[in-house]
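What follows is a group of structures, each given as structure tokens.
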Structure I
Amino acid sequence: MAKLFLTKCALIAGGLATALIVIVLLRTALYFPVPQELINCEHIDEHKPITDGERQVVDRFIQALRLQTITKAPHDYDDKQIQLFIEFLNRSFPLVHSSKSVTLQIINERSLLYHIRGADNTLKPYLLLAHMDVVPAQDDKWHVPPFAGTVRDGYIYGRGTLDLKDVVMVLNLKL
């Protein structure tokens, strides 16, 4: 009797979970449709080659990927690589790091806090953040060396390309 009751409860819970998933998927599709140009990719041939200025951005990003800022576990950082990455940012973005509008505070030798003074002090501040460390990579799981910053078939491969050295670099680039 108890087994039958538990079985019915499990079936009801499974049905409710399935219904909830269907509702979420439908609402997502209805409220956040994928733009048609992303589905068709009909303008794919209209992409322009990378310019010399853009090549410098790509090369700088590849250099960032080559620094192995690995965090193996909480409080187990490669301090030397993180310090090299901080020095790399200073060299790569000299206008940011020499600007009188930018104050950089290094917290616990690993975290960078930039304060940018705007022209209008009445505006509310906002926060942009990213991290520069990466988790360890298993070489045998990669088709290219994970810290080589390899460009292949129009894509950049390397540990940190999407989590989150890309954001660190873009934030510094746009300051």
Structure II
Amino acid sequence: MEYPNALIYDEVLNDLYDYFFVADLDNMARFKEAQDLDDDLLSPLVSSEQGDRIVEQGVMLALPGITNRPYHLLFKHGAAATLAAPGNQVIHHKGGYLLEVTSGRVHLFTVPLLMDWSGRRAFVQDNKPSFALPKGHYRVEVLAGFLNGDPEGDAAIELLFTKAAPFQPQIDLQYRFALPDC
């Protein structure tokens, strides 16, 4: 498939957990140090206000409800949504997310990285989907749906990044990006 102005990864899996996360890994490391967190980042993120704080401060996007299936992952900077184009089917479209980029690259990762931050970070940097962005703050829109409008295949998640001044995100942290089963 060819989609202009998009970096696309095919067959992206959720590692059997219903979450995708997107973050600048250096910014995550800074947050971990500032909060004096252990290498198991998952526990404090799900059992305390740390999870809300990390999203509200623009350190990480948490996308719950990711159904266990292969996805096309589309990263776009300053361009119109591919999923919103005719012939595709948008199930979810949420904006208002904030993400700070401090290293010039964001990565998509899953729950296992958060369970062993130091041990798995290099693997994520070398093997997981990533997208180069100039340093700064970004307003992020998340779309989930089906390319070619076909719920039997071609499930997709699209992340649209627009440079922005820091702002207070207005998001529903419990919103689930689940797609209907085939």
Structure III
Amino acid sequence: MKCSRCSREAVVTQPYSGLFLCELHAAADIAAKAKKEIRHQGGLSSGARLFVEEDKTFRSFALRIFLADMLSARTDLLFVKDPKDADVILEPATLDDAALYVLESVCAGTQDRLVGSDKGRRIAPFSVIPAEEVFWYAQRHGYPGPAPEISGDVAEFLDGFSKDHPGTRYALKNLHDALKKVDE
């Protein structure tokens, strides 16, 4: 399959958008979506103290690579070692994680977690990017670990349902974003 944007061979397929992307365009697409999500969540203001959450998976690996690239020219930000000292906490969550959080909250009857004030300002740049694409991005930059596995009843249901309805994860994430705005 050829890239939807050029004539190179596609390495990423996006069923939700109908696009096939080569390595160059897939990496650019991931970076553009992550930057847009950071802006959507309020951006990183000058002088901000940042804490990057670590989960020891491809998510954290990819987030560190992305942040190093995106913030390499910025000298006005400070990374801190303790989340209590941070103005912004950067989370390694993917779109799959965000959608699963919403669905599990509803299924468990704990949907009140979806509204209400967060503990501090949290931004998950990859929360608009499927885990499969974030994993590809991590592998592209040398991540040696295994592919993510789907585990749990709700995760398996979401994965199966999303195969026939590729926009499901986005719909769940957008629902959570809308509920947070209503509560503000």
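Derivation of every value follows stated rules applied to the coordinates shown; laboratory data play no part. Note that the coordinates shown come from a computational prediction; the quantities given were computed from them, not determined experimentally. Cβ atoms are built from the backbone, for glycine too; each structure is taken alone.
Data overview
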{"read-out": "For 11.0, 32 (Rg and Dmax of the Cα atoms in Å, for residues 96-135 alone, calculated) the corresponding structure among I, II, III", "value": "II"}
{"read-out": "Cα extents along the principal axes in Å derived as 74, 51, 47 - corresponding label from I, II, III", "value": "I"}
{"read-out": "Given 30 for relative contact order in percent (Cα under 8 Å, 6 or more apart), calculated: source structure among I, II, III", "value": "II"}
{"read-out": "Entry that produces 0.20 once FRET efficiency 1/(1 + (r/R0)^6) of positions 24 and 80 (r between Cβ atoms, R0 = 35 Å, to 0.05) is calculated, selected from I, II, III", "value": "I"}
